[in-house]
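Values quoted throughout were computed directly from the atomic coordinates according to the rules given, and no laboratory measurement underlies them. No experiment lies behind these values; they were computed from the predicted model shown. Cβ atoms are built from the backbone, for glycine too; each structure is taken alone.
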Structure I
Amino acid sequence: MESHFVSDFFAGNRQRLRELFTGTAPIVITANGLLQRGADSTYGFAQDANFWYLTGIDEPDIILVMDRDKEYLIVPARSHSREAFDGAITTEALSRRSGIQTVYDGAAGWEQLEKRLKKVQHVATIAQAPPYIEQYGLYTNPARAALITQLKARKSDLGLLDLSQHIRLMRMIKQPAELKAIQAAINITISSVKEAFVPSKLQSYKYEYELEARLAYGFRKRGASGHAFEPIVASGKRACTLHNVSNEGKLSADELVLADVGAEVEHYAADITRTRSMGAPSRRQLAVHAAVLEVQRFAFDLLRPGMIMSDYEQQVEHFMGEKLRELGLIKTITHENVRLYYPHATSHFLGLNVHDVGDYERPLEAGVVMTVEPGIYIPEEGIGVRIEDDVLITSAGIKILSEKLSRDL
């Protein structure tokens, strides 16, 4: 598949960052590092999205330095043994991809940077995340913390300026190349879901993982790098666990199956959910699905430039409450009652990460890409329904990027 991105894209992002950051301090940003899976093996490498956005480089441990009108990369040396296993990094390839002509090896690059650090009081970088984020139950990549340790080792009183807000605002508004990559990921997802959910095929699956495997095959054969996130294929009561990624349950003709999946194309994600009936749907299943579809249409109608996400979510929550009351699930519309059956937000930003960065307090602008994904989950009835589409905010309202995939049960 031909790349949607050329070096001018990354060079333009670096220039915009310089313009947003009005200070004179050098900008120093690191790539992610490899993470141990077991013994001497690693997990598949996943680049820091911000570093990729500024360089297009998919190698670990490289450091980007932007200092006034100068810019260069610092590339750590690899042993002959590691080159044999992982391959060598060529400076020509890094320059061609990023548009950065000056590439130093580790020692020479740090010597260059250290000279500059002695003359400044601050460095601009991306703040390190805590080692462990309890809310999500995950450990973070230590590369940013390691970079800050290296900087402080060379100048202990060095002040750090955080660039996160600048890059967040940049990434929130998608450029034409980004929109093409997102649409490519969406199109691959749509084609793969259509293929996997052909009724004759759907009835042949015995377990959720068979459907997951069919989707993964569809993504790869159409040019995606794979899944943009851990796929969710959950049927019956299991669909009421929002991130049920085990995908091991047995499928049953009297249950609904929920597939929350998205292909990844050049780091950009699709994120689409459809709920289908494995057999003839019951009246109750049809009613719940219809209610979710109504809430999604309501949400579509609200989205436009200038909308504040908190106001949007509040209005969708109230409308969802009306639907839950009509279904006999609640008697009064309160936040607590609605969240019993609808425990997540309606929308999140979409882009380089499936839950992409963005400012939820900032009014929406044309160029924002986001999901719209209401759902109703009734564990006591073994029914979980979610319908999710990807939309682009335009000057006139929205464009539904995943419109070509049927929402029918």
Structure II
Amino acid sequence: MGLFNLFNLLYHLFMIRTLPPADYGNLNSLVALFAIVSVPAGTVQTTVTRFFSSFRVQNQYRQAIELLQHFLLLMSIIDLSFLLLTVLGGSFLSSFLQISSRGLIILFGVSLVFAMVIPVPWGGLQGLQKFGLLTLNLIVNSGLKLALGVFFVFLGFGLWGAMGAIAVSYIITTILALFLVGVSLSKEKTAAGQEVSLKKPVSSSFSEVYHYSFSAGLVLLCFMVLTNIDLILVKHFFTPAEAGYYSIAQMVGKIILVLPIPVVTVMFPKLSSLEGRKRGMPSTLGKSLRIALFLCGGSILFCLLFPLPIVRLLSGKVYLECAPLIGMFSVNMALFSLTFILLYYHLSTPRRWFLYPLVFFTLMEAGLMILFHDTLNQVLMIVGIVAFCLFIINLYLAYRPYKGEGKKDLFRTG
């Protein structure tokens, strides 16, 4: 996972240094939109991971295969719909994001097609706890994106080359991921022999799966909006140069944001397999938070002490406009990193009350930014307040016994 994050970081470092600030702002706004639009795919990965973990414990590999086939078909249909919308709405998107080339928007749509299929096999590998194969595929994905991005940009394709590298890397790794999960399922089923026949199957239909998908999708959508909407609105409300400076500073925050991803990758399937054994869950959550806090705390300290060297490291130049933003970005993204772990802890339980404050603060962040965006620091202050409130609320809900445990919850699953 460290290599995966390193290659992604190097990709952005190269683009920051090679592309003009305005072009990198265009690239980063497309990547942010990419993250938000691909939420359905992230929902599927979380759902497949959750149910594959249960199927694996109970040797129900036939159900696992059916689930995989079902979501591959579903995502293929969604993919075609998104591609059609991207082609038809290309002019609107290019105008809203102040990107002159409509062709870049179409290339963005092609990339999205494969990016929304690949989480299905990734979720299967994660649920089977094949972490080595999963990270191998992730490394190939980010490594190809880096190598092809450097190659295409050196050939003179610029922003087109940067986006083209993303598209090609997803095409190749989607094929590889499908092959790996197919081989893994076959080996697991052979090793288990006959499937265990349970009195009460984990899922006799897909209704439970879709109920869970709703909660997971809402979490991922809100989190993607919380951590990306600022970039899109800054691109819309501010000048291209200011948006470029904001994107460079945001890169530091995104590095901190991805630090707990390896923790969540391992924590979530283990918590899902612990469902019903409540004693082990708080202990696993506590270990995960301590690891993430150690990583984020050191990163914040470094960013506060050395903002200008960090800007030079990222961009190859000293943009003084970026320095005041880096410290605030580091704190904001560290809070969101810890919140991300807490959200996935909640998803491994049947309790869903945490969704109410999550939705509320997501809407509040977007609304406040639309109303108050006089300066970049003002935008960051809004993000920081929302991140702090969400972290405190989710930490409280994770360790507080729920009153009325037996009462029906609007978002309750299982």
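For mean count of other Cβ atoms within 10 Å over residues 263-270, which structure out of I, II has the highest calculated value?
For this comparison of mean count of other Cβ atoms within 10 Å over residues 263-270, the top structure is I.
Here Cα Rg over 2.2 N^0.38 Å has been calculated and equals 0.98, so which of I, II was it run on?
The value was obtained from structure II.
To test your reading of the models, identify which of I, II gives 2.8 for distance in nm of label points 7 Å out along Cα→Cβ at positions 119 and 151 when calculated.
Structure II accounts for this read-out.
By the measure FRET efficiency 1/(1 + (r/R0)^6) of positions 23 and 63 (r between Cβ atoms, R0 = 25 Å, to 0.05), tell me the structure among I, II with the highest figure.
For this comparison of FRET efficiency 1/(1 + (r/R0)^6) of positions 23 and 63 (r between Cβ atoms, R0 = 25 Å, to 0.05), the top structure is I.
In terms of distance in nm of label points 7 Å out along Cα→Cβ at positions 183 and 215, which of structures I, II is highest?
When distance in nm of label points 7 Å out along Cα→Cβ at positions 183 and 215 is calculated for I, II, structure II comes out on top.
Any idea which of I, II comes out highest on distance in nm of label points 7 Å out along Cα→Cβ at positions 247 and 383?
The structure with the largest value is I.
Computing distance in nm of label points 7 Å out along Cα→Cβ at positions 87 and 375 gives 4.7 for which of I, II?
Considering all the candidates, the number was obtained from II.
A value of 21 was derived for relative contact order in percent (Cα under 8 Å, 6 or more apart); which structure in I, II was it taken from?
II
A value of 1.6 was computed for distance in nm of label points 7 Å out along Cα→Cβ at positions 47 and 351; which of I, II is the source structure?
Going through each structure in turn, the value belongs to I.
The value 17.8, 53 for Rg and Dmax of the Cα atoms in Å, for residues 223-286 alone was derived from one model only; which of I, II is it?
II
Hey, helix-only ellipticity at 222 nm (-39500 (n - 2.57) for each DSSP H run of 4 or more, over all residues; to 500) derived from one of I, II reads -11500; which structure?
I
Using the calculated result 0.85 for FRET efficiency 1/(1 + (r/R0)^6) of positions 103 and 231 (r between Cβ atoms, R0 = 30 Å, to 0.05), pick out the matching structure from I, II.
Source structure for this number: II.
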